[in-house]
Structures are given as C-alpha cells and as structure tokens.
1. Assuming 129 is volume of the Cα convex hull per residue in Å³ as calculated from a single structure, say which of I, II, III it is.
2. Given a value of -24000 for helix-only ellipticity at 222 nm (-39500 (n - 2.57) for each DSSP H run of 4 or more, over all residues; to 500), point me to the structure among I, II, III it was derived from.
Structure I
Amino acid sequence: MNLSHVPLRVAIGAFFLNSGLSKWSLEGEAAQSVHGMAVSALPPLKRLQPGPFARALSGTEIALGVALLLPVVPSALVGAGLLGFAGGLMRLYWATPGLHPPGDPRPTQQGTALAKDVWLVGAGLTLVIDDLTGRGRRLGRRLR
C-alpha cells in the first residue's frame, strides 16, 4: 500500500465500518425503508426480504470498511470494491425519482445527500489507478 493512500483509506474505511455496524440490527420499518429504496433502483432485489437485505448491505459495508483499514489488502482491490459499491449508489441516485431533474445529473435538494456519494467513485478510481500505475513503475524498475 502506498503511504499516500493511508488518509483516504482510513477516512473512508472508518466511515464504511461505522455505517455497516449501524445497519447490522436494522429490522421492521427501517429495514423496509432501506430495502424499498434499493428496489426502486434495482428491481431484482425485490426477491430478497428487507431484513436479510439490510443484513447483507451491512455485511458488505463492514467488509469494505475493514478491507480499507487493513494495509495488507492492495489498494487496487479495495478501490475496485469501492467502485462497485459507489456504482450501486450512483444507480440508486439516477433511478430514484425526485433526486434530480429528468435527464439532468445535477441533484435536487432531496438528491444532494445521495449525489454527494460521487466522491466514492473518485476515491475508488484513484486507488485503482494509482496502485496499478505505481505497481507498473516498480516492476519496470526491477526489470532494468
């Protein structure tokens, strides 16, 4: 792991770990609310019950948070995981009516809370690109 990745990985990792832990025991209306929002963006998720879905979402956030915090996990790998998760959030943002004007990516006041998650896309891309290009440079130096 590149030393310059530490602040980014710790900040995002702690955020994800906390978010996942706070969702771990969601039940009832809270689980239904999280599930309903996800189903609006990804209709196949309707097959899952709200409780198990909330637990799976929580587990995913916990796993991603821990992976970001562990320096032995390559930045390209956690960056790819972050990109996948952020892609789901961006899909949710784009598919949920009222979060942005039709055909316009700029958020409405209601959509700002979810649209801000675009920074996770940037962070994931940064980790992947920097790790892969840095790895290539190190390999090139070894081959010389």
Structure II
Amino acid sequence: MFRIEAEVDRDRRDLLRSRLRDTNTAASPVLAALRGTPAEREYPLHVWALDAAGDLAGGLVGHTWTTWLHVTYLWVDAAHRGTGLGARLLARAEHIATTGRGCTASRVETWDFQAPDFYRKQGYEVACVIPDYPPGITEYTLTKRLG
C-alpha cells in the first residue's frame, strides 16, 4: 500500500535527485567514472553586462556539468538588442566553459519566438524540435561543439 502525495517538498526533491544520480551512476560506466571527480558536480556559470549607470543590460545564467555548458537563460534588455551584446555574453560563457572547466560542448533550449536564429548564427545546430510545447509554440534544443 502506498500513499501518493503531490506537494512541493525540497527535502524529498533533493533525496530523489541523489537517489536518481546514484541509480544512473550505477547503470552508466561513463557516469561511474566521473563519481567523486570535480566533473561530477554542476558548477554555476553567470555572465553579466552592466550599462554605464551600472544597471543590468543583459546576462547569461547556466551551469557546467561533465564536459557540457548548459545555457539556462540568456537575456538582453530591449535597448541593447542588435548591438552584439548577446553574442558577447554567449562567447564569454563558452570561453569560461572551455578554458576553465574543460567543456567541449554547449546546449540551450529556446522557443521559436525567442532566439533559434541567434543561436544558429553563433554556430549552434538544432538537435531537437518539440512542436506545441507549450501549445502553439515550438521549442528547440540546440547544441554546439566548443573549442
């Protein structure tokens, strides 16, 4: 007999993540080889652009894990779009990921109305397309080999 609950519980989330990581590590020789090494951990990677007044003009939030950079958010204020700032933020994150963290690839998810063409111009290739996620919108996963 089981009791099924649907509630936000950070402690259980962390326990579940730890147990899933252990299960995945046991099933994968690649992940097992990373066990206990610095590459096993996710490391935050943030890059910020501030304007002359010190206000946020743009930024990139992501993390590195194993040999991958994962770009979670990349945003540029409307007043600074079209200036190359987004490309500079992305290039800086890729540089940090490759030179300081040994990354050889990068990935990002974006929607059709956001920036798939921007990422293609930066050398990313479409790896996955999910139509109607959310309804009426297409999500793209793009990847790039770094270095």
Structure III
Amino acid sequence: MSTIPELKARLGADGTPFTVVLGATSFAQVKDRPAATLPVAYVFVSEEESADNERMTGPVLQRAERDVTVVYVLEHLGDADGGDVADPLEVIKAYGRGRLIGFVPTDMADPITHLRGAVLEAADGVVWWADTFSAPIYLMEIA
C-alpha cells in the first residue's frame, strides 16, 4: 500500500468525524461545495522536490520531499449571535493531525510531520482548511 491510501484509511477509521475521505481527483471536481454531507477530507500529494543523488557509484538514490495536503471542508455557522460556542474546525484539525503526525506509512522510512496549515476559503457557512504534512520517500533506480 502507498502513502495516500494509508493516510486516507487512517483519517477514515472508526470514530472519524468525516463522512468520506477522498483523493485528488475528487477534490479537483468540486466546484462550490462537496456533494457529500460535510465534513469531508481530501488527501493528495501537492508537491515533490528531490535531492541530489546520494551515491557516488552504483544505482541512483534520492530523497524526495513530498508535501501531502489534507483539505478539510466543514460547515461552521457559529451560534445565534455570531460567536463561536465551540470551534468545529479546531476539533477537525486536532483529529487529523493526531491521526497523521508520527505515523510511518509502509513506503516511508521517516514519520509524517506537520508543515503548515491555512484557510483556503470561508464563505456561506463553509470553511475549507488545508493542512500540509511532510512525507519523504527515497527514489531508487531500477536496474
């Protein structure tokens, strides 16, 4: 199994707050609001950057720094006077980070770490939040 399916499985495990955990293709198809009942999570590799070859001789070996982004989409309407009784975004972020930080997928040697988070959009009672995690792998030449 590769990193993304394993991360999706961890986010969608028993007790998840998400109605569904999807990938990049589903995320790319969303126009204004996901078709599924909220909250929804999308997991995909958003960027990769490879280091130089680590070997002087023999097959190529490179460390590839991968950024995996998890986009959370949830309703956030606040209370009647416009304040927040409890912030559901903070609950969702804590769940997602707690399930992913420190986890080592089978195709990785190093644990997942958190890089950054940011609001993508907040409109009409729906909040889109993106958490980006480091998920490095090693690339090797196949002889």
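Please treat every number below as a calculation from the coordinates, not as lab data. Because the structure is predicted, anything quoted here is derived from the model rather than measured.
1. Checking each candidate, the match is I.
2. I
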